[in-house]
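Every number in this text was worked out from the coordinates using simple rules, so none of it is lab data. What you see is a predicted model; the values in this text were computed from it and never measured. Cβ atoms are built from the backbone, for glycine too; each structure is taken alone.
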Structure I
């Protein structure tokens with residue numbers, strides 16, 4: 001069914017890097033969500049009136065909020081598909097994250113409302129009516145939500161959309177909450193023990209958790225999260241394909257929405273390579289990355305001395321010192337300035353955010369350990385932070 005809908009409503013469906021295609025996927029998800037959730041709301045609202053169960057009514061309004069969320073998703077993907085313009089040179093892709101955050105907030109608000117209603121029903125219990133029609137509606141609702149979870153998860157994986165994956169997770173939580181409502185209705189109908197209010201609390205808890213998780217998935221990209229290591233490895237591998245490039249560091253990836261990525265990095269080349277040749281090498285690497293990964297990239301060229309035996313020995317010595325302090329630490333941009341009495345070793349150290357030693361203490365530690373090995377050497381250290389997710 002999912003494949004059929006994609007073929008019918010998404011043109012050029014395999015070209016998922018194209019913003020218009022991505023927008024079509026999002027709008028398809030939104031329309032399906034609006035139609036299905038409106039149907040579920042009407043059916044469950046009727047079942048709630050027939051049974052008088054607050055848990056059923058709560059589940060109905062949960063579906064109504066889902067329909068509203070689908071409308072936001074539809075609008076968000078449509079706006080996110082707009083091309084870049086003068087005011088937004090990187091496009092409008094982050095609107096997808098904004099729409100996902102709005103959906104998450106709506107889910108949390110609805111969860112709170114359901115929670116207060118359920119508490120009221122616990123302290124003020126009312127009789128519920130057990131009926132085959134209501135049971136059938138709830139069973140049908142569970143089956144429809146299971147399909148919606150599968151549908152949105154399929155689309156989410158297809159275009160790697162956090163918003164769609166969050167919608168799929170929300171649908172699964174709806175399956176669980178509706179199952180709880182179904183069980184409570186059956187138990188209340190077959191026994192004298194009314195658990196309607198308690199079931200409503202369980203439904204509210206699932207709704208709240210779904211909202212919080214959805215907020216995390218959409219808020220992190222808006223705040224600016226670390227780059228995926230697999231993507232960074234692809235970037236570095238493409239740059240390092242040319243044998244004249246001997247190292248890559250300071251990789252930074254900026255996410256302006258799905259399919260809209262800008263990166264920058266430093267590439268090390270031997271200092272004695274012809275400048276024009278080095279420029280062409282860097283240009284070719286940038287074009288290759290754009291062609292294969294669809295990523296705009298700016299590469300800064302760092303000339304590195306490779307044929308000075310003394311400098312190489314000093315670099316190895318510093319690498320050993322830094323590695324003894326922490327195996328995760330790495331150095332780059334190593335340079336040496338010699339004076340009549342002091343040799344300055346200038347370099348950057350890549351330090352994880354959660355490293356046990358504070359930056360200032362680390363700089364002092366490196367300086368002391370280097371001085372123990374060679375008293376003539378002084379260190380000038382710059383601390384770099386890693387922008388890649390661990």
Structure II
């Protein structure tokens with residue numbers, strides 16, 4: 001037997017309704033904010049991610065699935081959504097359209113890392129991107145969208161953590177302050193931090209190594225180095241979120257893991273998410289589109305892993321939808337009645353009634369057990385007498401009440417939940 005690759009997972013029919021529920025909530029919430037769905041290729045040219053995500057990030061240096069295609073081109077399975085959306089925005093000339101441009105996505109992504117709870121090598125994301133608005137109101141709207149989505153799927157124990165990592169001008173002074181602070185400790189820090197020291201010392205703050213955390217805890221704070229414009233921008237974001245009733249905590253330790261972020265960065269965290277904590281994260285990335293060859297365009301967005309969302313929903317006890325169940329099961333007692341049940345099932349389906357019928361030539365008793373396992377609301381039994389009469393014996397599986405119903409009235413009876421216009425049992 002060939003087994004599933006490590007770090008991947010099957011989503012079975014008994015589980016897929018939860019995924020569909022989250023995806024449906026994501027679509028409805030995002031579209032309520034004016035976002036339309038975008039779908040990008042599962043693989044892109046490797047340069048897109050090395051330029052866009054950042055060649056000092058763990059994603060690019062350690063985690064990407066990269067290979068040469070038959071033409072000798074370096075291709076990478078997308079490790080995240082933002083770079084691909086930015087490429088699509090530029091390549092399709094969308095910067096010439098109405099602004100702001102708003103798009104959301106629901107798709108798979110791939111990172112080669114150690115599989116753990118809520119984090120797989122193939123994972124699935126819901127994300128939203130907003131281009132063309134430099135206003136703090138755009139940051140606040142993205143955060144509000146994220147907050148609304150999490151609440152709409154039933155999460156009540158997440159916490160919003162907010163920070164500003166400034167712009168390139170004020171960040172230069174901060175990075176130099178970080179180098180001065182970390183220089184005496186470099187020998188005691190991990191190899192990754194030593195590599196990041198010159199290229200991007202802010203990435204050192206995101207290190208998960210315990211030996212490094214004791215030094216990063218006392219590092220200078222970016223908030224103390226913000227220029228006047230960045231400080232005013234961050235102040236306005238906080239003001240708008242407070243006015244909108246979105247609670248937050250300012251956390252200077254948040255830098256996010258990808259190089260394209262600037263100014264506002266945020267994370268929604270939950271203790272139910274385990275050691276990683278984060279269930280949704282994002283921020284502003286005004287330099288990304290210029291970095292990819294477009295004209296400078298302000299941008300802000302977020303991403304959330306669906307596997308981790310499901311894990312947190314289960315841990316929090318958030319209400320989860322029940323699996324879909326058939327409205328009716330049609331049971332036949334013999335060959336003639338099974339044939340009629342098959343044809344009636346097709347008629348009911350065309351009328352919008354979800355139904356099942358026997359495909360294994362089971363006995364009536366076995367069919368009734370199967371209908372009960374399926375959770376069918378009604379079972380319509382057909383035998384020789386029912387065929388002659390042109391009516392089925394319909395049983396309500398919740399109340400055990402039975403009623404003779406003409407074949408021609410089955411759909412109306414089931415859709416009407418077995419009652420007449422006055423709500424009386426027929």
Structure III
């Protein structure tokens with residue numbers, strides 16, 4: 001089955017051939033097309049050297065010139081063009097210490113991680129598939145190129161990528177490839193937290209998060225979460241994540257829930273940005289307590305979480321406690337009613353503001369804040385009290401230092 005190449009990719013390949021060089025679309029983009037998916041990026045491998053690529057194309061960027069990569073810019077799109085290469089020794093368990101440019105596409109494909117990523121294609125020669133990657137894609141198999149232990153020794157991240165692909169694509173890891181992972185799992189300590197987070201996130205958001213169960217034996221979770229064992233049933237957790245909307249904060253809240261307060265440090269170790277880490281932590285904090293179907297309690301939660309996050313919390317509760325689905329549906333309906341009626345649940349929605357309190361003689365900033373909190377609590381309990389006239393009658397008692 002021919003692969004339909006985007007016009008710009010075909011243009012780059014044809015231009016390289018026109019200059020006397022070979023060129024192919026290669027790697028994940030070919031794999032994705034064979035799977036019927038639209039690639040996010042198109043990578044091109046060529047026999048031309050970086051200097052020769054730069055002579056052929058007018059607009060280029062030296063994005064990875066040391067490793068043979070030049071980015072070609074066409075119509076506001078970027079395409080990485082990399083010279084065929086053979087990797088030198090991997091001294092740090094992550095990247096080759098040096099690369100040597102090669103003249104044959106087969107040499108370049110032989111250094112890649114999995115057979116499904118070691119396929120090249122162009123419209124002239126069709127597929128170059130020396131390791132049976134297309135057949136493995138057809139059979140939904142993840143298999144290393146060559147000796148699995150050698151591939152994982154070269155780059156430890158490949159072990160986590162194998163598990164991630166199993167989740168993302170719904171593939172099975174071939175037995176010899178799988179058996180090579182566990183003895184080398186501790187080498188993941190060489191991988192940066194950011195790369196571990198990236199792969200773990202793709203795994204959790206994958207179509208088949210049941211691949212999480214591979215962490216029980218083949219890739220023990222402590223090598224991914226910085227020495228921490230998993231405190232729970234991974235099979236049950238995988239089922240919960242499978243039922244969860246594909247939203248990063250939600251799947252991590254479920255995944256890390258069993259760690260409790262320690263989840264805050266795990267999020268920090270994974271180098272999450274502060275905003276996402278706070279959202280995940282808040283879900284984890286609020287998931288264990290029982291939610292009340294009470295207007296006052298719902299509005300307190302709406303204030304603390306925002307409406308969007310409160311509804312996401314309800315979704316997580318429904319996944320964790322399906323036997324209480326009717327109760328959570330009722331709370332959801334009550335919250336939707338509060339929002340539809342425009343009932344106040346935050347200080348900014350009050351009919352009065354800090355300037356009104358200052359005008360009434362409350363000069364101290366803390367006293368103004370406390371008074372607003374008291375007025376909000378009054379309105380949370382009685383929505384009809386949120387009128388300017390009624391709340392202004394309440395202000396004098398704060399000015400007399402009667403307290404909130």
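Name the one structure among I, II, III that helix-only ellipticity at 222 nm (-39500 (n - 2.57) for each DSSP H run of 4 or more, over all residues; to 500) of -13500 was derived from. Present the calculation step by step, with values, prior to reporting the outcome.
Values: I: -22000; II: -11000; III: -13500.
For helix-only ellipticity at 222 nm (-39500 (n - 2.57) for each DSSP H run of 4 or more, over all residues; to 500), the value -13500 is produced by structure III.
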For which of I, II, III does mean count of other Cβ atoms within 10 Å over residues 179-186, calculated from the coordinates, equal 14.1? II
